Structures are given as structure tokens and as C-alpha cells.
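Computed from the coordinates by the stated procedures, all read-outs in this text should not be read as laboratory data. This structure is a prediction, so every number in the text was calculated from the model and none was measured. Cβ atoms are built from the backbone, for glycine too; each structure is taken alone.
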Structure I
Amino acid sequence: MSEKQRIKVFPIVMAVIVIGMVLLLAMTNPKKPDYVSWTKDQTIAKSSDFLEKTITALLVPTMVENNTEISNFVLFTTFTTNVGAQEIKVIGIFNNFIVISFKKI
């Protein structure tokens, strides 16, 4: 392959890679039910005994569902949950959640 052919192919390859990444991000952008489930699982994992785990499993989904604001940017989503005196901001990307801030308000 000559140098001119490589130069012509490079932008096409890069465009395919970028389009593929955008599609992958869009397809793996988590939704609110995913976030609620993740939050419940995280909270249960931090619970110390059976009674606390049971109460958490029953109450957390409703609390998170009713107290979460969502900003969907198609490629990722931010979730802001205000429960009691705590505000938790989480980014959802590639079907994963990353806590970006946790503060007492």
C-alpha cells in the first residue's frame, strides 16, 4: 500500500472507530432502573445485619426512585440523589456507575 493510499484510508478508519465508540456509549448508557438497582445493591452490601439488609432492600428503591434527578446526555447520564441531608452525584457510563461527589447538605 502506497503512502497516498494510507493517507486516504486513515480518516475512514478513524471515523469508523469514533462512530463505533459513540454507538457503544449510547447503547450502554444506564437508565434509572439500573441506577436504583445499583444503589440498592451498594447499600445492602454496606449493611451489617439481616434486619438492616431487609429494611434497606424494601425502602431504598422507593427512596432513590423518588429523590433522584437525572440528566441524560445520550452518551452518559448523571444521577443526583438527595436523601435526608446527603446529596450523591453519580455518573453512569458503559453500564457502570461512578460516584463523583458525596456531600452533606
Structure II
Amino acid sequence: MANVGHPPPNLHYADWPSAVSALARSIRSVLRGETNNVGSFTLGSGSTTTVTDTRAHINSVITFSPTNAAAAGTAIYVSTKNDGSFVVTHAPDPDAGTFDYALSG
């Protein structure tokens, strides 16, 4: 049967053990919660803060966790999602609240 449109995968025996090892390391990392989908940001002095993250896109679900006292009492929400960034809207406040975030989807 001919492979139409896609070249066959490179499955040389010499490369196979290293490929399996890399896959196993990746699976172990995911099981430990190391999914490479987190970041942090500090609110700006205006009423919006743009967070640049190449992993963000318009269908991302973005969750926040305050990491200091200034952030703990601050109401924030995602007002815009773009490919490569998102905008957080908040009340203008001179106290710099810092948040961790996670991207899903």
C-alpha cells in the first residue's frame, strides 16, 4: 500500500530506543504535573495588563492564583484572548498584585 501525502516515519532501530526513552521522560513529567503550561505576571498601573505568552490562543482557558497579599483582594478577569497573548482587566491600583496562571486547551 502506498503512503499518500505523508512520508513514512523514520523508525530506524538505532533511533527507536532514544525515541522510547524521550517519550517515557515526557510521560513521567506530565504525571508529576510538569505540563509546561504555567506562567506569572504582575498587574500594571492602568486598568488592563497584557500578558504575552506564545502558548496562549483564543480558545485557551486561563486560570489564576494570587501570589501576594496585594493580589489576594484584587478582582481580575480575562477581557481579551489572542494568539500569543491575553489581556487581564482589573481596577487601577498602585499596589502591584502578582498572579500565577495556567493555560488549558
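Tabulated data
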{"item": "At a computed -5500 (helix-only ellipticity at 222 nm (-39500 (n - 2.57) for each DSSP H run of 4 or more, over all residues; to 500)), which of I, II", "result": "II"}
{"item": "Of the structures I, II, the one that 10.1 was derived from, the read-out being mean count of other Cβ atoms within 10 Å over residues 30-37", "result": "II"}
{"item": "Structures I, II, by relative contact order in percent (Cα under 8 Å, 6 or more apart): label with the highest value", "result": "II"}
{"item": "Among I, II, structure where Cα extents along the principal axes in Å as derived comes to 70, 28, 19", "result": "I"}
